[in-house]
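Trainee: As structure tokens, here come the structures.
Here, each number is a calculation from the coordinates, and none is a lab measurement. All values reported here derive from a predicted model rather than from experimental measurement. Cβ atoms are built from the backbone, for glycine too; each structure is taken alone.
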Structure 1
Amino acid sequence: MVKGRNHHGAGVIRLRGEEKEKVKGHYSICAIGGMLSAGTAHLAITPLDVVKVNMQVHPIKYSSIASCYTNLLKEQGASAFWRGSAAKFFGYGAQGGCRFGLYEYFKSLYSSVLGDCSRSSVFFLSSASAEVFANVALCPFEAIKVQVQAQPHFAKGLADGIPKLYASEGIFGFYRGLIPLLGRNLPFSIVMFSTFEHSVDFFYRNVLRRTKEDCSKTQQLGVTCIAGYAAGSFGSFISNPADNIVASLYNKKADSLMLAVKKIGLISLFTRSLPIRIMLVGPVVTLQWFFYDTIKVLSGLPTSGELAIEVEVVQNKE
């Protein structure tokens, strides 16, 4: 392996032909790390997600976080707050594996094409490309999760929810919300990854004023958490309108995208459930990045967020 430097100061890693498998191993670890971190983080905040979904679907009945919590507890018991937990773990685990693993792959691919002339463009394209695959993987689980959380008589969870949804709506039922889901998660992912990358670079350059290699693993993971929270907070503002539409479509409050927008109202699209979404998204994204980078560190990989990363495969001529 041959190392060099580029004008951003990040390491340039050149791998010989016999080390190509290490590159594949890198992507595999990123995918596994993304799957475990996203699934675990989303599972942990299931109670908040139940409150958010019910506020979106039943805005008159649940007009505030406090009223939603107390009414759900009174009417359905404490178990109501863990509805859809299996769908969240497996669904967001599948999304996280695609989102993080493919992001690393596409970032390497687009970097080799665009070089260092526009790092933001590389971040945008990489996150958008990965997110398309991630949402196709997530969508069926999200369809079950939203209905289980907002309609207690629909199903108990994945095991009985999948056959029931298929029997009533066919394959279309699992992908009813794919377009608004992409509308929610594509902007979110683009903003999240770009904000994370630039936040990490900002902290190393202007706050710590040291390279990543000169910082301890604890300091590196601390930067990951700060950048992760910033990324989640910015992303929540961008994706809130589409999140409301997804909840409305899956619970049949509207039959089409335009009807959902009309019924919810333009102002409510941006404001409904926004406080609970900020409370939800910021911590969960922080947890995802922390778990993800911890897994990478334990696997011998560097933490995420170097401003310029280039992987060049050099054929072994020996």
Structure 2
Amino acid sequence: MTAGDAAVAPGPAAAQPSLHLVDASLYVFRAWHSMPDEFRDAHGWPTNAVHGFARFLLDLLERERPRHIAIAFDEALDSCFRNRIYPAYKANREPAPEELKRQFAHCKALCAALGLAVLADPDYEADDLIGSALYRARPAGYRGIIVSADKDLSQLLGEHDEQWDYARAQRWNAAGVKARHGVHAHQIADYLALTGDAVDNIPGVGGVGAKTAAVLLAHFGSLDALLERVDEVAFLRLRGAAQVAVRLREQREHALLWRQLTTIACDAPLGYDDPVAARAEADPEMLDALAATLRFGPMTRRRLRTAAGLDADGAADAPPSPFPA
């Protein structure tokens, strides 16, 4: 057990069945930026991101052997409901190049071929799909294990859930969020509304940084209470308290708008009807065809088939690829 793993104390949660929820896009992008671009598919397109994602996914499946798992992808890059609320949302991001879009499609196909539930929707982001899957699973007695380093997702953590930064081998539960971010898990959306989020192009309230936001939420408990009792802010032991109060009054409506953007929606449609996403039977023909198209080596092919519950040596003569150039 690493020092990061020790952040989650053992307890009743260990007896609960778990639903693993993977923030796939984070790991696809990480592989895209870190893996060498020497990997090419049968048609000459780069495959570094899908090779890196496959390694991560296999490591996760081999280590955890999850019975219930869902892999969430971002399809709502510019069509999310948040873009309708605030057109500048994530407008600071460059469009994904075609080479990366193709690899995202391969990553989704790989998950489907392995029998893993794939979550993707043009109106909802991966965070929303993860939140919706978790909220559906809880009444059935499941706890969530959110595989992501994204601090936004910490707002979803309930008493028995945990978040896992897989790359850094760090795990934390709801009680551990305050040590990481200075606020409680249920305050993360309010915190980001106040501080803003440069990654998502959310401005936040002018002049309110991380420390100020943490002090305000520790005192008032929520953004709603803060705005309702804004006259008290000037009397807090807070540097520039009077000016902070002025900005909160001036930017009240903006703060509420930012909170709409930072709050994870938990009512997104999912691709399954059961309380939790259970692993389905793998599609061996699709898996072997993908392995051939993506030019996976013999070791990766064996690991994929083993992870899918198939004969590890059954792919010696892979079928022709059905995937277009």
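Trainee: Computing FRET efficiency 1/(1 + (r/R0)^6) of positions 37 and 181 (r between Cβ atoms, R0 = 30 Å, to 0.05) gives 0.30 for which of 1, 2? All intermediate terms of the calculation are to be shown ahead of the outcome.
Mentor: Details: 1: 0.90; 2: 0.30.
The structure behind it is 2.
Trainee: Ranked by FRET efficiency 1/(1 + (r/R0)^6) of positions 29 and 229 (r between Cβ atoms, R0 = 35 Å, to 0.05), which of 1, 2 sits at the highest value? Present the calculation step by step, with values, prior to reporting the outcome.
Mentor: Values: 1: 0.90; 2: 0.30.
Once FRET efficiency 1/(1 + (r/R0)^6) of positions 29 and 229 (r between Cβ atoms, R0 = 35 Å, to 0.05) is worked out for each structure, 1 has the highest.
Trainee: To test your reading of the models, identify which of 1, 2 gives 22 for relative contact order in percent (Cα under 8 Å, 6 or more apart) when calculated. Working shown, then result.
Mentor: Details: 1: 26; 2: 22.
This figure was derived from 2.
Trainee: Of the structures labelled 1, 2, which one yields 13, 41, 28, 13, 4, 0 when P(r) over Cα pairs in 10 Å bins from 0, in percent, for residues 165-276 alone is computed from its coordinates? Display every interim value, and only then the final one.
Mentor: Working: 1: 14, 32, 23, 17, 11, 3; 2: 13, 41, 28, 13, 4, 0.
Derived from 2, not from the others.
Trainee: Additional query: Assuming -12000 is helix-only ellipticity at 222 nm (-39500 (n - 2.57) for each DSSP H run of 4 or more, over all residues; to 500) as calculated from a single structure, say which of 1, 2 it is.
Mentor: 2
Trainee: Given that Cα extents along the principal axes in Å, for residues 125-204 alone, derived from a single structure, equals 52, 21, 17, which label among 1, 2 identifies that structure?
Mentor: Values: 1: 52, 21, 17; 2: 38, 24, 23.
Matching structure: 1.
Trainee: Here distance in nm of label points 7 Å out along Cα→Cβ at positions 61 and 101 has been calculated and equals 3.9, so which of 1, 2 was it run on?
Mentor: Numbers: 1: 3.9; 2: 2.7.
Label of the originating structure: 1.
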